[in-house]
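Listed next: structures, encoded as structure tokens.
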Structure 1
């Protein structure tokens, strides 16, 4: 089940960017939600299938922070399926990972290195990547 962080107040009539954070580790989701909730409206999902359903619904999402190594549906698979159901979302993804890649994921991570943030992540780098994809 997804959880929404309390949205920060709109500044100058502009609503905060909405982020979808997908990670199978609840502690990572809680930490990211806590760290970013003052800047963004943060929606979290530990189940990548539920995150995909949210993306497919057309719900407004400005950026996606997605773990690469998750069971059942890894970050590459989620990304590919999200692009299939929501063209244009591909530029809104930031990937995070602690490593342990299969050969396929290793190749994908190398291709996405410009938007990959290693765990444990540097908060400034994560914020920089989110600002880049969320357009804020």
Structure 2
């Protein structure tokens, strides 16, 4: 998982009480391009129907459950879990966490081996960000 530079700035500002909305929207995509900290969006974001997302994230913040979980010490990891019902055949290979349902600032992006879904399938994303 890579943390985007723009996301670091938002997190820093939120720590001292300024800045934008909390993170909680999850986007999915089909690119396998390597992560770069300068990225501000998923490379090839798609919606549940497989069409280009134009910054509209597959799982809006109201459908994502955010919580603190324990990895090493109590509550050292932020966890975001969301599920999307797909209505097309998609080879999902990237996911990202955003602070708005449309566009927003990307905190992180991860690529992975293709998860192939077809119409009627659901895919669940669990994103964990550990306080180092």
Worksheet item: relative contact order in percent (Cα under 8 Å, 6 or more apart) computed as 31: which structure among 1, 2?
Response: 2
Worksheet entry | Structure responsible for 2.7, with distance in nm of label points 7 Å out along Cα→Cβ at positions 72 and 104 calculated and labels 1, 2 on offer | 2
Worksheet item: A value of -2500 was computed for helix-only ellipticity at 222 nm (-39500 (n - 2.57) for each DSSP H run of 4 or more, over all residues; to 500); which of 1, 2 is the source structure?
Response: 2
Worksheet item: For distance in nm of label points 7 Å out along Cα→Cβ at positions 32 and 56, which of the structures 1, 2 scores highest?
Response: 2
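Taken together, the values in this text are just the output of simple stated rules run on the coordinates, not laboratory data. Not measured: the values here are computed from a predicted model. Cβ atoms are built from the backbone, for glycine too; each structure is taken alone.
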